[in-house]
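Have a look at these structures, which come just after this line.
What follows is calculated from the coordinates using simple rules that are stated; it is not laboratory data. As the structure is a prediction and not an experimental result, all values here were calculated from the model. Cβ atoms are built from the backbone, for glycine too; each structure is taken alone.
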Structure P
């Protein structure tokens, strides 16, 4: 293990002419990286590989603001989403062989002109959703905490663990003003063993437990407005209930295990990868007094990836990233054990990049990417079948420039084309409301579109011990040759501002 870490440190020193801010986005996926961050902690999530030196100890304050708006969206999506996160974090070496990293934050999520739905994780694939007949703004306020710990047990064996905990409360600001409470817990433990001087392998196990409680109660608006509660089970029109009260409980649990590896084939290079498999289950029950099962959702998940990064010289670097994601889910109506819905989604993404020196303090970065996604849906409740194959093509160009000893930046532009190579929707006696309304969500998944992205990452050193970091990402989505969504578009802005103070 010590030999591997030494090689990484040497490699990092060798690229002092092109230094990038650790643990902060650059807008690129494969290049403009620190070699010490290409490992199975950052790529694979093995907490045993949480390694940093005393020079990296710090305290940080972070503000993240996300905003999207536009009509190029699903029917079930809000017209606009705003997310604000304010957090404090830190990294500390407890001893020579033990590291700790933690964060605490406040977050607020606003969903403007959100039609019908009030289930927080409505895009998870679970078809059993709850809402009402009104359209308005919903807000979700909560806190999030994360703690990570790693220790070197022997010369070749590392152990690590992390724990995430979050709670929040949700409110719809229009009558009938439903409320919701969420609690999320996720823990992961991992080990990593150095088999040879240039190769190590690890494994990890993850357990998640979340729950949601949605409550509809009598509201002042109910005096002049009828409350209509809507229970969705698929794409077709939902079940309608004209009543003032309802309580829904959603119990989520998940399990995942995986393997990771790191290999150093040459000096100043590293190859890392991971493979994991697990499941997610969600049991939905209605009624506060005597909860009865309304639906059950199960999703099998497979993830994998490989990342390679090599510094050929101080002025020339190359990188490659490949990712695999597969979800196979099904939902049944528990009271009668009837299969209502099944879905399978498989995606492959590969990106390659190169960066080279143009001037003394200026580097050019280029990336190309290709993706393939296959989606198959069988909505037995709605008598609808959908199959689609999606291809995506990505091109990115950017510059890294060090203006002086205190100010540096990375600016990039990317264009991505998502095109449907094959798509069809089969309907059997669809309902009137489904035909004219909910069908748009299926058509949305089978629409070609362009995605334009401009990203800026900047670092300003106030002194030798503190600095300010800024990351701005702007996305513009526009349909291509679409009759249904031809005049629509969507804009996404993500701004991350961080202040760091070294504490060693």
Structure Q
């Protein structure tokens, strides 16, 4: 039964090896202790004087002897071998994922501080507000190890090994602390040993109650933050899944750049066949792998929803988002809690050719050389797909944001999209004079948008001061935006 459960744990979660390592160390300690007890008993028996036996009596060669721990060791080794044998098909993949890239770790002292605070109060409280309580609890932990003595060794192993495993594998961010749930009971058990001796004394009971009362405010504040402080609100995957289901797009896919959030997202979105955890594995993604993987995904879908969480650690170069911005049309980009939810339209072919050439100056530094509008006849709920071809005429010292407005026949705004070039990854301050910048944009048409003709207008404004739009100088007037095309929305 242990072999089956252990193998299932290894296949289920990549942190489970820490549990098995802790089990092995605990068993090793137990075997060493049993060996010491056996040696002690044998020496005690040998030191006692042998009783005088009658001459006819012969000492039996079958008198009880202290059992050797060798046999439990052999049995335990066989159990571990059988467990690894069941896990062998997946073992090479596990090794590659955990050894292909150098990991970045914080200092050991800082990591231990954060871990100990999380074990005591969770992740919903500021470190400075409970620093004294964390130090007090650590002293109690040390006293518990001393008072518990041999009994405290197995819980101490179960407490320490998962923490060491996290540090060695580089899973040191707060998002991984939830894996330490196996260590929480052990820390509580060890601390209880530090209080058990004092509880038996009258004065000790007062001290124990006082110490516990000192820890209560931190726990109370942590729970209050969890329920009432929006800064600690969990990602609302339920709302994201509901949004996608409400859109009811017939050929949509979902890219989950938060692979370890697969379980929680698919709990609310049961159609796992169109959910793609990407990039896969733990190693930092490579551009060629990203291109191959996303090309295959994009070929299957007309619309992609991307959910970004933890990409600063998982994809620090933002290769996934750069690829999507270059090959698809970003229509929405919003934060839902600490998760970024983005909608893309996927074109049938890349917009590398300029269909309409123009020469429209925006201020003295930027010129629009042309554009490609995928479709001008659309339906409500569709995404306008527009590729802009920019050129910098001279160095640009300010960041400008592009706005696309869709206006009805009365000039009223019905849809819009504001974004820096390249989905926010090709800032105007990085443009070089003479460089052409290909820039994809999408506008999501409201699902209840009435049929009719609409005007798509384009402009740029200063990120630092949105009221300052770049002037568009034409032969007849100076405008603050430029009409790109007419969009016909059909029933």
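Numbers below:
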quantity: For 2.7 (distance in nm of label points 7 Å out along Cα→Cβ at positions 81 and 241, calculated) the corresponding structure among P, Q; calculated: P
quantity: Of the structures P, Q, the one that 3.7 was derived from, the read-out being distance in nm of label points 7 Å out along Cα→Cβ at positions 225 and 249; calculated: Q
quantity: Structure from which -13500 was derived, helix-only ellipticity at 222 nm (-39500 (n - 2.57) for each DSSP H run of 4 or more, over all residues; to 500), options P, Q; calculated: Q
quantity: Source structure (of P, Q) for Rg and Dmax of the Cα atoms in Å, computed value 24.5, 74; calculated: P
quantity: Label whose coordinates, when distance in nm of label points 7 Å out along Cα→Cβ at positions 129 and 297 is calculated, return 0.9 (choices P, Q); calculated: P
quantity: Comparison of P, Q - label where FRET efficiency 1/(1 + (r/R0)^6) of positions 153 and 265 (r between Cβ atoms, R0 = 41 Å, to 0.05) is highest; calculated: P
quantity: Origin of the derived value 14 (relative contact order in percent (Cα under 8 Å, 6 or more apart); candidates P, Q); calculated: P
quantity: Of the structures P, Q, the one that 3.5 was derived from, the read-out being distance in nm of label points 7 Å out along Cα→Cβ at positions 145 and 369; calculated: P
